[in-house]
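Before anything else, here is the set of structures, which you'll find just below.
Bear in mind these aren't lab numbers, they're just calculated from the coordinates by the rules spelled out. Just so it is clear, the structure is predicted and the values come from calculations on it, not from any experiment. Cβ atoms are built from the backbone, for glycine too; each structure is taken alone.
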Structure I
Amino acid sequence: MWSRNARGDLTWIGTFATGGRGEGGINDPMRSSYSVVLTPDHGYLLVANAGSGDISVFRVLPTGLALTSVTPSGGGNPISIAVHGNLVYVVNFGGNYQLSGFELQESGALRPVKGSRQVLSSADGGASSAVFSPDGSKLVVTERLAGKVDVFGVDPDGTLSNPVFNSPPSTKPFSEAFTPNGTLLVTDTGSVGGSATVSSYGVNADNTLAVISSQVPTGGTAACWLVADGQDMLASNAGSGNLGALAIAPDGTLQPLGVVATLPPGTLTPPGQAAAGIPIDLAASQDDRFVYVLDSGGGRVFGYQVSTNSGLGQVSDVRAGTPQSGIQGMAAY
């Protein structure tokens, strides 16, 4: 955990044990987004412990984090967490991919929502992320191996209904985010060595998707993570070691703006050859003035100040862990 000053500089606060185990050992071990998430009021931090099959909840304090609970994730191997109000859903891979719901209580405990367990389109669909729509009426899950974007209705009791397993133009949907007006953005990692893209969709009342922009290039390869506001978005291209920007029109149409940052060389793989950094998770400050990228290849977090048309100027560079050691997940406010 770091604190941020007005210029975007990061100052070390500390490291806090989750009470659980991770995956570790490689870059992007969980192959997912949103393994570390904040509640909307920034009062709590939720962390997926994929190795021990549970979820840790921390109370967020100015001076650090206080662990309040460690709860079984409802299916084993949690990889992604979605939060809306006090409703929490977890994507699990414990033999097959499925969802489990919880109520986040004021004490920081997680209480299972009865009848919330839902299976996805297939047992081995490779689910990567889950997000709620801005109004909380929909829960959307990407399945990168199955090539599906699943949309569920969220009922008043917190359970899910009317699942639709959409087959979008994206062949390998990975990460996703909603703009404030409800446009859904989904990254497509692309084929090996091929260009990565982002598509935008409207989510219909019947949980089907309406394509707005299809497969707009991100300027790199293996785009797996993104951050967005109502006007612009950034995608981290893990395969090419850079960040690509896209403009978002009011109707959700996307326009590529090109590469806006390239990470410096990270670890040496293979020996004697400088490898580019490997940008994975992205996180933006609440006011969207700063964006941070986790470089798992170099074991660092780079911070950038955002200017017009998503132009980036680097403002910070801090050590996050050992290169290629399995560091994953990031949240900011």
Structure II
Amino acid sequence: MIEIFAYIILVFTLNFLLKKINYLPNYIGQAHQLFTSQRNIPLSGGIFVLMIIFFVFQDNLIFLLTSFFIFLIGIASDKNYVESPKKRIILQILVVFFFVYNLDLTIASTRIDLIDKLLENNFFAFFFISFCILVLINGSNFIDGLNGLLIGYFMAVVFVVYKLGLLNQIGFDESNLTFLFSSFGFILILNYLSYFYLGDSGSYLLGILISFILISIYNLNQYLISPYFIILLLWYPCFENLFSIVRKNKKNLSPIYPDDKHLHQLIFFYFNQKVKMKINYLNCFTSVLINLYNFIIFYIASLKINHTIYQILLLFVCVSTYIVLYLSLNKKIKLIFKKK
């Protein structure tokens, strides 16, 4: 309880000071920031996530260093010190390589014979897992466009694996679990209230954190858990990333530059035209709706965590729902603009 109380005090104090000196302003003039963001809201979420990581993983020096480096890349992006997305990707690659190499991270099995055969090659395995982590890190950043969406999504993921009794296998004791859920619940509420935004530093950190947790869990339980259960838990940010790359390439746009055409933004914009609700409330409502859908999917998936076909069918449902919903909303929004 003392740690949680100290954490709350630190969050309020740091956020107040950052807002006072206007050090991490949320608005730097990019078009996608006009979509739902208010001004003068600090992009301080990465600091608060980093504090949680340093408390929970204080004995894992490599992961702490990785988290700190990822945090610095995010801060450099939030402060516009590194404007080029290509340079940010290169920096991320270097940090992820450091992370994977020094912790000797592997994926035990994909249950696809061809890929498993390739994973026996250390060189291929190294780049494969690095690629997966990079997809999740950047996918996390892509879905961080509504208050509480990213934090709430990953809280749902962690809650599901906790209820399955899998977190204690990777070193989470009762004290760590209490602090983890309490601190994330606290910053989730503050994020809903627009007290701060995660920024790139926060979304990158959450991506690296959840990838480390789930890779560790799977490698300890590869005979009890289908790898597609893990993929399902991460389907939304990862598919958002991959879908965005395809979508932007079709329009001859750079896949790494931000825009306001992600699914959560289309849902928000559609509701904004159809429902009379204040922007801040609508922002949170859309976030809760998306996370509720995913939580239901996670619950259904948790009923048969070792059943690969079952998990693949759920993945198919999620991806199909995403595509149908995206195409439908995109078409409807274009019609709304035409009428105006």
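Given -0.33, -0.52, -1.49 as the derived value for log10 I(q)/I(0) by the Debye sum over Cα atoms at q = 0.08, 0.10, 0.16 Å⁻¹, which of the supplied structures I, II does it correspond to?
That value comes from structure I.
For distance in nm of label points 7 Å out along Cα→Cβ at positions 237 and 261, find whichever of I, II sits highest and give me its label. All intermediate terms of the calculation are to be shown ahead of the outcome.
Working: I: 1.5; II: 2.4.
Across I, II, distance in nm of label points 7 Å out along Cα→Cβ at positions 237 and 261 peaks for II.
Can you rank I, II by distance in nm of label points 7 Å out along Cα→Cβ at positions 117 and 205 and just name the one with the largest value?
II
The value 18.6 for mean count of other Cβ atoms within 10 Å over residues 301-308 was derived from one model only; which of I, II is it?
This figure was derived from I.
For relative contact order in percent (Cα under 8 Å, 6 or more apart), the calculated result is 12, so let me know which of I, II that is.
I
If helix-only ellipticity at 222 nm (-39500 (n - 2.57) for each DSSP H run of 4 or more, over all residues; to 500) is computed to be 0, which of I, II is the source?
This figure was derived from I.
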